[in-house]
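What follows are several structures.
A short reminder: the numbers here are calculations on the coordinates, not readings from a lab. Since the model is a prediction, treat every value here as computed from it, not as a measurement. Cβ atoms are built from the backbone, for glycine too; each structure is taken alone.
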Structure I
Amino acid sequence: MGGYKDSDLGDRLSSADKAKKALLDRFKAKTSPDDPEVAKRAAERKAVHDARIARETQRATEKKAAAEALAEQLRLEAEAKAKFEQEDAERKARELREMADREVELEAARKAERDARYAARKARGKKK
């Protein structure tokens, strides 16, 4: 049991503090702002960031163009539908007018026939 050492709280706290300080010193020694490796990584991060911003901008532009194209297509479809509906309404109105005109003509022809029959009957009646 020669390896066991009974340490008190103060020893444990000081050894933990020394370990933290050693880690901090090691980190500071590795990462100096003038280090070319740090500058290289920063440049790489900046390039990745700039590329990401460019992609997001392009996506937003493409999305906006697609939305405008869709809006234009919907507008054209609405115009075509409105034009079709107007032409259909005009055609139906024209057909109704033509049908009414034909009905008036038929009624006039029937009346002329009826009048002719009446006149013929009157003419026959006067001969007797």
Structure II
Amino acid sequence: MLDTAVSTGYGLWAGVELVEMGDGVGRVAFTPRVEMLTPWGTLNGGVLSSLVEIPAFVALLSTIESGELPVTNDIFIQHMRPLPGDTRYELTGTLIRRSRTMAWLEVAARTRGESVSLVRITKSIIRHVA
């Protein structure tokens, strides 16, 4: 499942690199592509809002069993300052709690030594029927 997050599709296009994967922790990094920038040269907040799903997913992977599929059902994102476009970002996902059917995660986006965005994500864990 990890490959689907960082090595294919959107993660691949975005240049997402896996930095750390551990028990309830997922850390990725990326440098914005020109297509991700606003006309003013900042990172588009919507792009970051979608990329935070990746470290959350990676953090949750250590608890996912065969046949389980995590699906986001709520996401709260707070961008605390402008998002520079000419820098490398590190996104760290942390599993806060996991039950049989739900998971709660946090993601922190940092660049240049500062937190720029904080995220809370709630996921439903469903049984995937092939």
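So here's what we get for this one:
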read-out: Origin of the derived value 102 (volume of the Cα convex hull per residue in Å³; candidates I, II); value: II
read-out: With FRET efficiency 1/(1 + (r/R0)^6) of positions 17 and 41 (r between Cβ atoms, R0 = 30 Å, to 0.05) derived as 0.50, matching label from I, II; value: I
read-out: Entry that produces -5000 once helix-only ellipticity at 222 nm (-39500 (n - 2.57) for each DSSP H run of 4 or more, over all residues; to 500) is calculated, selected from I, II; value: II
read-out: Which entry (I, II) yields the derived value 0.00 for FRET efficiency 1/(1 + (r/R0)^6) of positions 57 and 113 (r between Cβ atoms, R0 = 41 Å, to 0.05); value: I
read-out: Given 6.0 for distance in nm of label points 7 Å out along Cα→Cβ at positions 25 and 65, calculated: source structure among I, II; value: I
read-out: Identity of the structure behind 0.15 (criterion: FRET efficiency 1/(1 + (r/R0)^6) of positions 9 and 49 (r between Cβ atoms, R0 = 35 Å, to 0.05), calculated), options I, II; value: I
